[in-house]
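Colleague: Below you'll find a set of structures to go through.
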Structure P
Amino acid sequence: MVNPKAEFKNPFRPGAGHMPPYLAGREAEEAEFRRLLAQDTILENLILTGLRGLGKTVLLEKFKPIAIQEGWIWVGTDLSETSSVSEANLATRIITDLSLVTSSLTLTVGEQKEAGFTGGASPILQPINYQYLMRLYEETPGLTTDKLKAVLEFAWTIVQQLGKRGMIFAYDEAQNLADHAQRDQYPLSVLLDTFQSIQRKNISFMLALVGLPTLFPKLVEARTYSERMFRVVSLSQLEMKDRKDAIKKPVEDAKCPVKFTEPSVDLVATTSGGYPYFIQFICREIYDVWIQRLAVGADPSIPIDEIMRKLDTDFFAGRWGRATDRQRDLLFVIANLENADGEFTVQEIVEASHVLSMKGFGSSHVNQMLSTLNSSGVIYKNRHGKYSFAVPMMASFIRRQNETPSPPANDFS
């Protein structure tokens with residue numbers, strides 16, 4: 001018997017930031033990005049935000065070729081915590097990214113007399129590399145913002161010579177940016193001040209920041225004008241039609257041995273909650289299980305409970321394991337709120353804790369614990385003082401801890 005797995009590889013890819021075989025939905029977000037690219041003067045920069053698992057990094061990667069096709073230069077990377085340690089580190093990050101574009105170009109900085117009877121001279125060319133840009137940065141007087149602006153204004157003259165419309169500085173994991181008043185370091189404010197200043201000079205350098213929902217409130221807290229400086233595009237779960245396309249289209253190839261029935265598509269679409277990462281994870285597991293069962297002539301059913309337990313282990317368990325017993329009690333209360341998958345308040349948590357059969361929580365205790373859970377990345381607080389789970393479907397995971405698994409459903413043809 002020919003092994004079908006060798007003929008057609010599993011197309012589903014649930015890795016962090018990996019492009020799926022079919023990118024479903026997100027047409028509205030792409031249209032909004034194209035609108036921002038059409039700006040003659042940069043009045044709005046992009047913030048792409050949402051919970052983990054919604055495909056922010058993937059969508060950013062899709063935006064890159066669109067921007068390049070429209071005549072923009074694209075630079076950027078992930079923003080680690082190291083980039084936000086100090087103003088100097090942030091400047092180094094931006095200049096490093098900029099140098100990748102400029103390093104292939106040169107400036108004429110003088111002439112060198114050639115040996116021989118003719119007495120001719122040849123130009124001395126200086127590559128516009130990282131060392132050159134850093135020297136310009138260091139030799140410019142003033143604060144970090146003044147130095148960084150001088151480098152970017154110089155780079156704009158290069159971009160114009162290349163005939164490009166502008167440059168996009170795209171940074172993922174931008175929620176790591178922060179000011180550190182206790183150390184007198186303000187890298188986040190430097191970034192905002194610098195780009196606001198150069199954009200007012202009609203320099204077409206645009207920021208594209210990607211991060212968790214905590215990102216925009218941090219920007220506004222650092223500089224109130226951030227509300228007018230950015231267009232926030234918030235990703236949400238996929239609509240049902242897009243969920244089904246993400247499930248079915250990768251296996252439409254004639255060589256693919258797996259064919260989902262409509263009941264199986266409905267099961268995955270519902271179980272995933274519309275989160276692209278979970279769709280990829282569940283479909284990958286189903287594909288591998290079905291291939292193995294097909295090879296031995298076993299029943300090609302969907303072991304959905306087993307798959308969800310593996311998802312629990314791979315995605316949720318690490319965060320859950322770091323919570324104390326009392327924090328788990330609080331999270332259990334939150335998970336049983338009617339609006340657990342949306343926004344909730346301290347008062348709602350306090351009231352629910354007294355209804356459930358456990359020791360109740362007071363407001364001050366809930367505030368303190370939510371602050372700790374916010375720091376650990378389980379809960380986040382929005383600008384309006386309400387809270388949400390920072391991890392998609394975390395409430396369902398918490399509720400599953402006391403559930404009994406049900407038998408698998410036979411949902412393949």
Structure Q
Amino acid sequence: MPVQRPARESRFRHDVVVVGLGYVGLPTALALQATGSAVLGLEISTQRLEEIRSGAADLLPSDQARLRQALTAPDSFTLTTDATAMATAEVVLVCVPTPIDHYLAPDLDALRAACRSVVAQVVAGQTIVLTSTTYVGCTREFLVEPLRARGFEIGTDVFVAFAPERIDPGNDQHVQKVVPRVVGGVTEECVRRAARLLEGCSSFVHPVSSVEVAEMTKLYENTFRAVNISMANEFADISRGLGLDVTEVIDAAATKPYGFMPFYPGPGVGGHCIPCDPHYLLWQLRADRVSSPLIETAMSQVAARPGRVVQRVVEVLADSGKALSGASVLVVGVAYKPGVADVRESPALEIIQRLRAAGASVSFTDAMIDSIAVRGGRMYSVDPVDATEWDVVLVHTLQPGTDHSWLADAPTVLDATYRLSGVPHLARL
């Protein structure tokens with residue numbers, strides 16, 4: 001049975017409008033609808049809305065079931081491209097992407113446009129909750145100050161909070177219902193109203209003293225992960241040089257019940273959080289002429305990891321008397337992590353580009369991704385019927401439920417996941 005929320009104010013037709021229905025917004029909208037909220041989904045991409053309506057959106061099985069149910073309940077789940085419809089919802093939840101550009105600087109175009117639209121359409125009595133990861137002070141700059149310029153008193157006329165998203169795409173162990181939400185507001189009433197919406201679809205809400213504390217919380221979470229992944233990758237290189245299995249080392253260290261959290265190495269870091277979020281902090285620090293050498297070094301190592309993978313491909317080919325130029329390479333899995341059809345910031349894209357630029361003939365196979373954009377066109381997933389066709393098979397991502405037994409026939413397998421065992425001719429990254 002859905003959780004019954006407090007009745008919304010009678011002048012609003014919807015409990016909440018979710019602005020942006022991507023990898024964060026759509027699961028959030030479905031989680032809220034499952035609690036009994038009347039949800040309006042606002043998305044500027046008609047193609048994305050068609051994916052959602054057709055059930056083709058990349059979601060966990062549990063969310064796919066929720067989507068099928070929601071699409072049969074138009075009174076509680078409505079989709080639109082009309083920004084003026086925001087005025088019909090009591091709460092406005094902003095869930096647009098905040099990537100980085102080619103120069104590792106924040107790309108704020110989508111967030112800035114969304115916030116401008118929210119400010120233009122806002123009506124008295126609404127609560128605005130920003131969830132997109134950003135720099136400290138952005139909520140005030142993009143929402144609070146423009147709203148005050150329009151004559152609204154924050155905490156009385158309209159209510160503003162920041163509650164960073166904590167979605168783990170493709171992981172059914174970390175669904176929203178079991179993950180706490182951090183909420184910081186401009187006033188206590190702002191926090192109370194934002195928490196009232198979010199508490200139904202999370203294990204509990206943790207209030208903090210300001211929007212800035214909430215913004216910094218998300219930056220700290222993902223910077224922590226980036227630094228530790230960078231160290232795990234470094235330990236992997238050290239361990240291989242000493243003839244040790246780094247996974248065995250990490251698993252042994254993880255038996256300690258305090259003071260240690262296991263992080264595992266890999267071919268690099270992808271997705272919408274770890275390779276991007278720390279750069280929002282570094283960008284802000286650079287503007288203030290503040291140095292953060294540990295974070296800067298870690299992010300440099302994160303950025304360099306795909307190049308290290310290519311270097312290892314060169315090394316394992318050389319061990320069999322082959323050069324990279326003219327070699328045939330198969331990349332297994334191009335998603336940034338298992339269980340998703342998502343290539344955002346995937347190290348595989350840079351790895352493939354570097355291999356092709358060096359003269360290698362590159363193919364890929366991924367059970368969840370049909371094609372990827374590359375320089376000069378597109379590449380399409382192949383069916384590895386004959387593993388001996390390639391000089392080296394680079395295992396980048398192991399998609400769950402996929403048969404990889406054919407790897408046993410490959411002449412050389414370079415495992416960048418550190419998870420394979422029992423495969424002949426196996427080399428570690």
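Colleague: From P, Q, which structure was relative contact order in percent (Cα under 8 Å, 6 or more apart) = 20 calculated on?
Modeller: P
Colleague: Something else: Determine which structure produced the value 0.90 for FRET efficiency 1/(1 + (r/R0)^6) of positions 222 and 398 (r between Cβ atoms, R0 = 35 Å, to 0.05), calculated from the coordinates; the candidates are P, Q.
Modeller: The value was obtained from structure Q.
Colleague: To which of P, Q does the computed value -0.28, -0.76 (log10 I(q)/I(0) by the Debye sum over Cα atoms at q = 0.06, 0.10 Å⁻¹) belong?
Modeller: Q
Colleague: While we're on this one: Where is mean count of other Cβ atoms within 10 Å over residues 158-165 largest, in which of P, Q?
Modeller: Structure Q comes out on top.
Colleague: Compute distance in nm of label points 7 Å out along Cα→Cβ at positions 30 and 230 for each of P, Q and report the one that scores greatest.
Modeller: Of structures P, Q, the maximum of distance in nm of label points 7 Å out along Cα→Cβ at positions 30 and 230 occurs in Q.
Colleague: Here's another thing I want to ask about it. For distance in nm of label points 7 Å out along Cα→Cβ at positions 134 and 166, find whichever of P, Q sits highest and give me its label.
Modeller: With respect to distance in nm of label points 7 Å out along Cα→Cβ at positions 134 and 166, the highest-scoring structure among P, Q is P.
Colleague: Tell me which structure, out of P, Q, gives -11000 once helix-only ellipticity at 222 nm (-39500 (n - 2.57) for each DSSP H run of 4 or more, over all residues; to 500) is calculated.
Modeller: Computed on structure Q.
Colleague: One of P, Q was used to compute FRET efficiency 1/(1 + (r/R0)^6) of positions 14 and 286 (r between Cβ atoms, R0 = 35 Å, to 0.05), and the result was 0.30. Which label is that?
Modeller: This figure was derived from Q.
Where a number appears in this text, it was derived from the coordinates with a stated rule and is not lab data. Everything numeric in this text was worked out from a predicted model, so none of it was measured. Cβ atoms are built from the backbone, for glycine too; each structure is taken alone.
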